[in-house]
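Student: In the part that follows, the structures are each spelled out as structure tokens.
Derivation of every value follows stated rules applied to the coordinates shown; laboratory data play no part. These figures come from a predicted structure and were not determined experimentally. Cβ atoms are built from the backbone, for glycine too; each structure is taken alone.
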Structure P
Amino acid sequence: MPDASFSNTPTVSSDSYPTALVWPISFERTNAPLPLYAGPIEYKQKDTTFRAESCISLEWFPSPRVRFDIPAVPDDVYPDLSSLTLRLDDGTEIEQAVVTGSQHTCDETGYSSNMSGVIAQRVIRPRDAFVSSALFLLPNFDAPLGRGLLYPDRSERAARLVLAGAGWLVTLDEVANAKDVKSTLSANSGFAITQIGRLEREDGKPFTAKDAIAILDAVAWYVSFACGRWAGPCFMKGFDPKHAQVWEVWDYRRVVPFRKRRSWMDSIHLDHIESPFSGFFKLWQDDTWEEVVRQAIHWYIEANGQAGSVEGSIVLTQTAFELLASAILVENYAWLSTDGYEKLAAADRIRLLFLWSGIPTTIPAELKDLTRAAKADNWPDTPTAMTMVRNTITHPTRKNREKFGKQPKGVRADVWSLGLLYLELCLLRLFEYRGTYASRITQKHAGEVVPVPWAAHSPK
């Protein structure tokens, strides 16, 4: 078992650390809306055009959305619940907005009304252009210890991550008040900005907002895979070489209220988050592989969150296995023809996938309930055990219903954990990662990691 003091685990002991990234405004508190704009806006609804002081913000509840508010609609305007367009003073046109609320008051002081709604499009303000770097925000990401950083209050912390791939650099720095943010999220859930990020090209060449959006889409899927739950960048600002702001992007990606989930990423191993990114990003740039990776990560995250309870999650993990088996064994490595693949039983498909991945098929001794069930029912290996348990869920014949009813709940919980572990390993193998990982079956404390099973040799 490797020691917890893994060589890539950083320490904080230097006065030469880089300065932490800083956002132009502070973040007040957990779940607080993120202000995007305040000032006059020209609105057009049907045949009516009016101008009003307004504010726009990124709100978290009931789910993330960009909202506009008009505290006082002009007296001669009678808004209704329909779509409208917005034009900011800098010329930014927003064509997709929907009114979601309007209040009308008539009393002794006269008539008044207000209005609010949702902006239903990504906004690049005022327009796209080339920049040399971009800053963005990342909510709800519980990152591992990183590289050393110096904060404005002169404090030092191991809090920087650097993701590099295909000529791009993504830097993620913890916010200055990360300790309080983490404590509040752990206690109460919700949403909060946990990292400030910077995007740039390794060669220093300029890029557009459209380029940056595409990169951050990939980052969103990667960090979600790393922490085992949906998290992704939002709100971005692009800067020229003299650090003057050129544009900003109002958008967000899928993120859910914070809840700690187990994953393959250990909390004190920097290498776990940094090393697999280049292999992930290489596949992401291939349209065919992007679709496969996206779907596999989707099933993984939903299964990790127990979508459909443990039983539904078992089905999701094995859906991901068959997706990967087809893409890898048939389409990429040509181990099998399409016809030959389709003739195989599900257990055989998964067994071949594990063979390609270098994953052993012996049922781990730590899964005692599954080990007892396998012995009783003569299940020789993990692919057989997983598919037999899944069949009692997906094929509810009388015989399978009886089997399902007799199975101890611990057996299904073991299959769920095992499926998630092996799905994590299959994806890491696909990303050509050769380091260590945190096993959700054997890890008892932070820092206890094991090498990926293909580290010594990779199958051809």
Structure Q
Amino acid sequence: MTPDEFRRHAHDFVDWMADYMAGVGDYPVRSQVAPGDIAAALSDAAPDTGEPLEDIFADFQRDVMPGITHWQHPRFFAYFPANGSPPSVLAEMLTAAMGVNGMLWETSPAATEMETRVLDWLRQMIGLPEGFHGVIQDTASSATLCALLAARDRATAGAVTARGLAGSAPLTVYSSGQAHTSVDKGAIVAGYGRDHVRHVPTDDAFRMDPVALDRLIEEDLAAGLRPACIVATLGTTGLGAIDPLADIAAVARTRGLYLHVDAAWAGSACVLPEHRWMIEGIEHADSFVFNPHKWLMTNFDCSAHFVRDPEEFTRGLTLDPSYLKNRGKSDVIDYRNWGVPLGRRFRALKLWFVLRSYGTEGLAAIVGEHIRWTAKLAARIEAEADFELLLPPALGLINFRYLPAGTGDAAADDLNRRLLAAVNDDGTTYITGHEVAGRYALRLSIGQTTTTEADVDLTWNKIGELARAL
């Protein structure tokens, strides 16, 4: 393809992208295809000769688009959002065109130095104290894995990093029973083992109980195990629970354990000073992660990971073969040593575009509106005689269920599973299910970039209509 041919096709693609962003609300939110439909539309083997790009693009629209669930849809209320925005998309186009691999400072100094700077912008924006140093990971799951590796290195004074786990006392990690499964997966990958993840009991608000945490650590010490890491969660995936960070940090300090804080979703709310209560005690954490790709208008993937002691954090991840040394540049950062992969995308560019395009005030205004609409919706649910709010709203997250008069818990569980299927099959909106203290709930998360209050109202009216039609 020549530059002129590229230019012509690029204009066509950008026109399509602009139309898509303007009209995404007209699609069913969740893909309506059946398993195997998309595979059946794709060839069994690659073509022997190249095909015209016009044909490929036409096939994309005909065969691929029906299998897309539209995460950028204004009525996407499932899981947590994976946000994008026009500035972020444009920056990703530049990133793709340059094809940068920012593994070393000298492989693109701008990639490294911009990453350092915009992460410090983020640190200031959410109220993290000075002394934290940032890196962009692909996801919070990767950040948690790296934290577990750093904790492993600290707990064994580097012995496991050098010689492996053989002969070492088993290491243990502690998280709330509501924490994301990335803690368990990270513990498997890092060699702790699934059996050595302790799911700490929670209080009535589903927050980690610091007293129970300390008791479990004491029991493991008595059993000859080696406690290594605590993972506190700010904004659990299912319920939005906020673990009491200051009290957990006190246990970590007393016991000498590494403390990692997973605020993947809720951390973005700290752009609003009134929500920074959730990070009280953060100065005592060893690492902290939140995802701009969830709630700060930056398209996936972009996870902001902050560490208090970069030297300790990177000790177990650093390898320096001669072919990866910055010649005569000992005072620069090599982010390849801050994570598992060697290759690194230039993710800082899209974050820089977003932060400059919206500004702190613009981002805070969007997040604040999402939280306000959530509170209003919760009040509407509480006012409905045949619906039940199972928990107070948590930032942009609500758990509720349909509960007509005289319906027992078992019947309500079946009714709400049927309602979830009806809602998502309808295509107007997309929500997910969850369990709250053994009761099946409908879970709705407000946070998509282009969502309006009218979208929230339309969604609630549709849920009520479909519920009463069952």
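Student: As an exercise: Rg and Dmax of the Cα atoms in Å, calculated from one structure in P, Q, equals 25.5, 83. Which structure is it? Provide the component values of the computation, followed by the final result.
Tutor: Values: P: 25.5, 83; Q: 23.8, 76.
Computed on structure P.
Student: For the read-out helix-only ellipticity at 222 nm (-39500 (n - 2.57) for each DSSP H run of 4 or more, over all residues; to 500), a value of -10000 was computed from one structure; give its label from P, Q.
Tutor: On the way: P: -10000; Q: -13500.
Answer for the origin of the read-out: P.
Student: Now for a different question. A value of 22 was derived for relative contact order in percent (Cα under 8 Å, 6 or more apart); which structure in P, Q was it taken from? Please report the intermediate quantities before stating the final value.
Tutor: Numbers: P: 14; Q: 22.
Computing relative contact order in percent (Cα under 8 Å, 6 or more apart) on every structure in P, Q gives 22 only for Q.
Student: Could you tell me which structure in P, Q was used to calculate mean count of other Cβ atoms within 10 Å over residues 257-264 as 18.2? Show your work: numbers first, answer last.
Tutor: Numbers: P: 18.2; Q: 26.8.
Value 18.2 for mean count of other Cβ atoms within 10 Å over residues 257-264 corresponds to P out of P, Q.
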